[in-house]
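A short reminder: the numbers here are calculations on the coordinates, not readings from a lab. It should be emphasised that the depicted structure is a prediction, and the values quoted were computed from it without experimental measurement. Cβ atoms are built from the backbone, for glycine too; each structure is taken alone.
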Structure I
């Protein structure tokens with residue numbers, strides 16, 4: 001049975017999230033467009049392992065997708081570079097990279113992550129390794145790769161997802177070959193985390209210098 005965390009039905013949850021986003025995106029998107037994105041987000045994320053956070057996940061995912069569409073169409077002006085990290089399950093490498101870059105950038109870069117075949121939850125070893133350095137991933141979640149977030153990105157960094165990521169002109173594409181932390185011990189995850197952190201800091205220096 002689905003835990004709706006205070007909502008009587010999926011329809012009630014979707015309606016509530018639509019109302020919140022309608023206020024934020026008034027004049028940018030019609031209520032019908034917002035409802036479509038929220039419903040799609042619900043369909044994508046209602047299986048999430050941590051059911052207590054499902055309403056939060058749906059709100060954040062739908063909001064990010066709407067912002068990405070608005071940025072790609074020039075309705076919302078980009079104030080900082082947009083970076084998208086993509087791996088297969090969005091449960092390990094891309095989650096660590098996004099969190100590390102967001103932490104290091106301190107607002108100088110906006111970061112998203114996604115997976116070509118998203119998992120139900122972030123790997124336990126990844127959450128533990130990130131918690132060791134003061135980054136909490138307990139309220140993060142694997143997200144499906146969508147066309148609009150690729151269009152909105154300035155830099156797209158893939159990590160073992162092959163040809164799943166669509167290619168658009170005018171963007172910088174990088175592929176980072178990194179070991180998959182899935183099913184690894186914390187001792188095995190730490191070196192992967194540290195290598196991602198090293199690459200993220202080099203990337204941040206390049207982005208700040210280019211800006």
Structure II
């Protein structure tokens with residue numbers, strides 16, 4: 001039975017028209033949803049992804065992270081793989097080789113994208129697709145009614161810091177509705193389909209409003 005996360009997102013999110021495209025975007029299907037501005041830590045050991053990280057690092061280009069719908073992150077001969085047709089570009093910030101054939105990569109989410117048709121799988125197992133880049137969120141302050149959710153995130157960041165956890169990139173843009181919404185979406189205990197729909201929403205205020213309504217329903221912020 002599908003999980004009900006309290007988000008009222010009916011039907012598919014309509015695509016936006018962007019002006020940029022990538023003709024051959026390498027894809028990294030994961031059991032997670034990456035958001036713009038989000039941190040992504042990867043331990044890479046499959047040959048196809050080790051080669052992908054090395055190539056992206058050498059050429060200073062991003063790769064696309066897409067959320068898995070079916071199948072696993074590790075290649076299996078009889079495992080059919082399906083993934084979402086919208087994702088987020090990942091920029092490599094740091095790559096370390098802890099042992100031969102194993103890489104640890106620290107990445108940051110940047111632009112959202114939507115695949116133009118079906119992706120193709122290469123002989124080495126790597127998925128590649130043509131993608132249209134979607135517009136960034138417009139920078140806008142959170143609506144006044146949503147400030148309790150902003151303050152709650154600030155408190156969560158302070159709590160995590162006291163525990164020695166740095167889960168968000170700095171600077172912390174608490175005056176930006178899209179940034180606040182995205183950070184909440186990363187840490188909320190909601191299903192991947194709900195996170196995917198939130199990531200695809202074009203209006204950052206609507207995204208933040210849905211987060212606010214969820215937190216209010218859980219008693220995290222005052223009604």
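Things to note:
- When distance in nm of label points 7 Å out along Cα→Cβ at positions 110 and 182 is computed for each of I, II, the one that comes out at 3.1 is I.
- Which entry (I, II) yields the derived value 54, 40, 38 for Cα extents along the principal axes in Å: II
- Which of I, II leads on distance in nm of label points 7 Å out along Cα→Cβ at positions 22 and 86, largest value: I
- Source structure of the calculated read-out (helix-only ellipticity at 222 nm (-39500 (n - 2.57) for each DSSP H run of 4 or more, over all residues; to 500), -9000) within I, II: II.
- Parent structure of the calculated result 0.95, given that FRET efficiency 1/(1 + (r/R0)^6) of positions 142 and 198 (r between Cβ atoms, R0 = 25 Å, to 0.05) is the read-out and I, II the choices: II
- Among I, II, which structure scores highest (criterion: distance in nm of label points 7 Å out along Cα→Cβ at positions 46 and 70): I
- At a computed 25 (relative contact order in percent (Cα under 8 Å, 6 or more apart)), which of I, II: II
- Entry that produces -0.32, -0.51, -0.59 once log10 I(q)/I(0) by the Debye sum over Cα atoms at q = 0.12, 0.15, 0.16 Å⁻¹, for residues 54-117 alone is calculated, selected from I, II: I
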